[in-house]
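**Q** Heads up, there are several structures right after this.
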Structure I
Amino acid sequence: MRVLVYILVVLGAYLLGSIPTGFLVGKARGVDIRTAGSGNIGATNVFRILGTVPGVFVLLADALKGWLAVRVLAALLARKLLPPDWLASNAEPISIIAAVAAVLGHNYTCWLHFRGGKGIATSAGVLAALVPIPLLVILSVWIIVFALSRYVSLASILAASTLPFATWFTGYSTTLIVVTAAMTAMAIYKHKGNIKRLIQGTESRIGRKNTTTAAAPKETS
């Protein structure tokens with residue numbers, strides 16, 4: 001039964017995370033978001049191509065996917081199918097498995113040939129469920145960096161880099177420190193194209209014109 005619960009949590013969280021919100025919103029507006037702007041299905045590209053309201057909607061929906069995977073889906077399955085005494089000492093591993101599966105679902109969605117977003121919003125959702133205090137810390141970092149630079153990618157990279165240290169400093173378990181470090185590594189890897197453009201000076205900024213944006217390569221994963 002325990003193995004079955006883990007399997008159901010992984011599959012359920014992955015499928016929930018794999019809902020390609022940005023792609024669906026773009027299609028509803030007659031745009032294939034994968035062929036516009038950066039080519040990414042995440043909230044930032046939706047914001048650039050479709051405007052503020054669709055962008056905010058995608059941001060919140062992607063975050064909600066992560067939170068629901070951990071706080072609702074995983075918790076519900078565990079409570080319904082596992083003995084209370086065993087669950088009491090194993091709730092954290094189940095939540096972590098759901099969190100990782102949801103982020104992987106967003107980053108590598110089965111509905112778009114396993115090409116998805118960068119997982120920042122969905123990661124924020126799972127972090128709200130797992131480590132809310134470190135999430136507030138990295139959100140503060142994101143806001144400060146973005147306000148100073150107007151680079152969404154730079155703000156996301158630096159905020160993600162802060163995550164495991166914030167998790168350690170605020171007293172969470174070693175397991176969660178390791179998990180958040182892995183999430184940081186994944187986030188940085190998914191931003192490898194942005195890092196290259198930041199170094200080259202061709203990365204586009206929010207709220208400022210960038211004459212090199214049109215030449216920027218597509219981000220397909």
Structure II
Amino acid sequence: MESILETKNLYKTYNTGNQKVEAIQDLNLKVENGKLTAIVGPSGCGKSTLLHLLGAMDMPTQGEIYLNSENLSKMNDYQRTKLRCTSLGFVFQTFNLLPTYSALENVEIVMKLGGIPKGVRRKRALELLEQVGLEDRINHLPKQLSGGQRQRVAIARALANSPRILFADEPTGNLDKATGEKIIELLKQFNAKGQTIIMVTHNNKLAEEAHTIVNMRDGRLLV
């Protein structure tokens with residue numbers, strides 16, 4: 001299977017006062033196109049740091065990250081921002097929806113940033129909200145939605161620009177068990193259609209659904 005994302009000798013070091021923290025150490029990873037990959041490990045092992053690096057939200061201290069043939073670690077801020085707006089999707093534990101925007105507007109906003117015409121983005125947003133089962137909630141504000149519904153809006157928003165990769169950071173972390181299981185099924189449905197997904201999770205059930213499980217400890221992969 002073809003790799004869509006690859007890291008080579010990746011390091012991420014933070015300076016905290018007089019101490020250096022090596023959050024990621026000599027990490028080499030290949031992610032297969034169209035697969036569901038779960039990154040697991042204890043708190044503080046570097047999972048979210050790795051996800052931020054892979055998603056071009058942060059820069060490595062050393063090493064390289066390739067999205068197909070593009071070297072993310074050589075991009076400047078503008079290039080990485082453009083990449084995130086047009087080619088990558090993100091789902092967060094805390095949903096990160098705009099509180100004064102409706103469900104529909106929250107999905108549309110990323111397409112607007114990506115330069116997609118209004119008519120096209122409205123049609124796409126409506127289709128995605130229908131796919132996640134929220135066609136009757138399109139005009140609701142986030143505060144009028146349940147946690148599970150907010151996460152469904154967040155997933156629809158993440159998929160709006162047809163991203164090459166969907167990144168999910170603890171997507172069931174703020175949800176009860178039953179609601180979390182519904183989100184798991186939703187992610188599996190999109191993955192079954194060919195969507196590449198990389199997620200950080202403490203949810204064993206969600207991890208078990210992945211094609212590949214990446215175990216981390218102390219900033220390194222466990223082999």
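Values in this text are rule-based calculations from the coordinates and carry no lab data. On a predicted model such as this, the values are computed, not experimentally measured, just so you know. Cβ atoms are built from the backbone, for glycine too; each structure is taken alone.
**Q** Taking mean count of other Cβ atoms within 10 Å over residues 84-91 as the criterion, which structure among I, II has the greatest value?
**A** Result for mean count of other Cβ atoms within 10 Å over residues 84-91 over I, II: largest is II.
**Q** If you work out relative contact order in percent (Cα under 8 Å, 6 or more apart) for I, II, which one comes out largest?
**A** II
**Q** For the read-out distance in nm of label points 7 Å out along Cα→Cβ at positions 28 and 164, a value of 3.8 was computed from one structure; give its label from I, II. Walk me through the numbers before you get to the answer.
**A** Values: I: 3.8; II: 2.2.
Answer for the origin of the read-out: I.
**Q** Starting from the value 133: which structure in I, II was volume of the Cα convex hull per residue in Å³ calculated from?
**A** II
**Q** I've got another one for you. Give the label, chosen from I, II, of the structure having the highest value of distance in nm of label points 7 Å out along Cα→Cβ at positions 4 and 140.
**A** With respect to distance in nm of label points 7 Å out along Cα→Cβ at positions 4 and 140, the highest-scoring structure among I, II is I.
**Q** As an exercise: mean count of other Cβ atoms within 10 Å over residues 92-99, calculated from one structure in I, II, equals 21.2. Which structure is it?
**A** Details: I: 21.2; II: 15.4.
Of the structures listed, the value fits I.
**Q** Another question, if that's okay. helix-only ellipticity at 222 nm (-39500 (n - 2.57) for each DSSP H run of 4 or more, over all residues; to 500) computed as -21500: which structure among I, II?
**A** Clearly, the read-out refers to I.
**Q** 2.8 is what came out when mean projected area of the Cα convex hull in nm², for residues 36-75 alone was calculated for one structure; which of I, II is it?
**A** I
**Q** Taking distance in nm of label points 7 Å out along Cα→Cβ at positions 20 and 52 as the quantity of interest, name the structure among I, II where it is greatest. Provide the component values of the computation, followed by the final result.
**A** Numbers: I: 2.9; II: 1.9.
Once distance in nm of label points 7 Å out along Cα→Cβ at positions 20 and 52 is worked out for each structure, I has the highest.
**Q** For structures I, II, which has the highest computed value of mean count of other Cβ atoms within 10 Å over residues 68-75?
**A** I
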